[in-house]
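Take a look at the structures below.
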Structure 1
Amino acid sequence: MNSPENQSTLTKSVQNLAIVTGASAGIGLVYAQELARQGYSLALCARRVDNLEKLKEELESLYGVQVYTEKVDLLDKAARRRFYQRATKDSKPQLLVNNAGFGSVSKFAETNIERELDMVSLNCQALLDLSHMTFADMREQRSGSIINVASIAAHQPITYMTTYAATKAFVHSFSQALAAEAQDFNVHVMSHCPGPTESEFHLVSGLPEKMNHLPSMTALEVVRQALQAQKGQNWVCINGLKNKFLALTGKVTPGPIAARITKRVLAENVNSKK
């Protein structure tokens, strides 16, 4: 169990509750900020509780919304389920943003396999579990929206990001299939596919520096576009025209060719880590 100092509480029932995972930095943090600005009360989780507490103070002060925070390791099935139960004890969610996830860039034979397995667990299993709990509540109340953060990497195999691209392909496929089922219950599901974004991804994934040949967007641009797409009931949001083009080419390019192309593109970055 998490200790009391790692938690805050919603002091009363709220009507517009949004849950955001991985909210301590990057896209997740901006999702929290933008949703608070729109009047949502929030339930936020991440592993860095200090960052969450600072964010809580900021959002409650600026927007007068309630913010529940909890330090959670989403790889722990029991912990993530306890988080969901506590966050929704008095209020069912109107929005879930499954943002938590990470990637790695490496030759597969040289990867830390335990980290790769954790990537699959976090990017896929935790997202699936939280989606299942949330969808059950939303289906019962016949309202709500789920945003699953995938990636432009979901649209093609990517050599040297082998596991990451595969996990995001899962998220993208899962989200669209669930969207078709959810619409029968007035519930909206969207796959959010950002491209390279100014965040901590490069540091966490192990890239030595940003790949200058790819377009980069700010997290604020990425999130605002996604929330606009969510309001429009879109099933997929791909950020930016260049990323839309990359996704389209990924669909029409045979997998073996795409894998060879990405191998050439990323080879310098991987080799430079030696």
Structure 2
Amino acid sequence: MNQWIRFSEFDATNERKVARVKDFLDRNDLILSDDVELYVTASEEGEIVACGGISGKILKCVAVTPRLRGQRFVLKVIDALLEAAKKRGQEELFLFSSPKNQSYFEEHGFKLIERSGDEVILMENSDNLEKYQESLKKYKKEGSKIASMVVCDSLVDEKDIKEIESISNQSDWLHLFIVCNNGVYEKADFEKLSQKLEYLKNVTVHENSDYLISKATFPTYFIKDKAHLSALHAELDLKIFKNHIAPILGITHRYVGSKNSLNTIYLQTMKRIFAQSDKSPSIEVGVFK
């Protein structure tokens, strides 16, 4: 490996360097994510040969020039990204990648959370999933019908409230999960919604979680078939919910509100994934018309 390869880092405000990263990704059939905050590049004789980015807690846009692939050079890129994240005080990280890279990331302490087909894996380098599951245990309630629903915190209106009330009346307990609008979580919206629902005595409102995968955080840069993105996002999000969240709370049903903008692909995937009973109990899907 060339000893003259040098690593550098810069933030998204450096438009000239970001443009060079975009050009490198384009040449490698990848797409620049517009939410990357910090970049790491490896250069040889002034030319980028590898790069990676950090967006919040997520590692993104990791790419290596074909000549250096298969030489474990991607591990050096991950090292540089982890060091950059550490300097920012961010040591607990997630990454989305192709399954073919799983073993590389495992060597750096990342663990598989879930996969979507043969195209996307989600990994993390902490024990936060286990901690999240442990935190959920205190909310488990007994009953033959334990319902769930996912809503966007800032978009809940009176029609949603009535549907939530209807579900709670039909269930032993209802777990209401909050997802943030456009990837931005506002605790004030969560608190406002919790207050609105205080009159329902068999409802638990759960704050936004890293393990409810929104379209805002789902990766697109390494997926060539953009028409397939919705299906991949749906499968990953729903597998995490079904296999890692629902069993902790004993959830038997999941409801979709009439105002929910779920597309046909997401709803079809939900019914397919939730009907399976191999890894965890099946979940019945209810849809308001």
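Just so it is clear, none of the values below were taken in a lab; they were calculated from the coordinates. Since this is a predicted model, take the numbers as computed values, not measurements. Cβ atoms are built from the backbone, for glycine too; each structure is taken alone.
Data overview
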{"item": "Computed 4.7 for distance in nm of label points 7 Å out along Cα→Cβ at positions 81 and 257 - originating structure among 1, 2", "result": "1"}
{"item": "Highest-scoring label, criterion being mean count of other Cβ atoms within 10 Å over residues 17-24, among 1, 2", "result": "1"}
{"item": "Structure (1, 2) behind the derived value -9500 of helix-only ellipticity at 222 nm (-39500 (n - 2.57) for each DSSP H run of 4 or more, over all residues; to 500)", "result": "2"}
{"item": "Value 18, calculated as relative contact order in percent (Cα under 8 Å, 6 or more apart), assigned to which of 1, 2", "result": "1"}
{"item": "Structure from which 47 was derived, percent of Cα pairs over 24 Å apart, options 1, 2", "result": "1"}
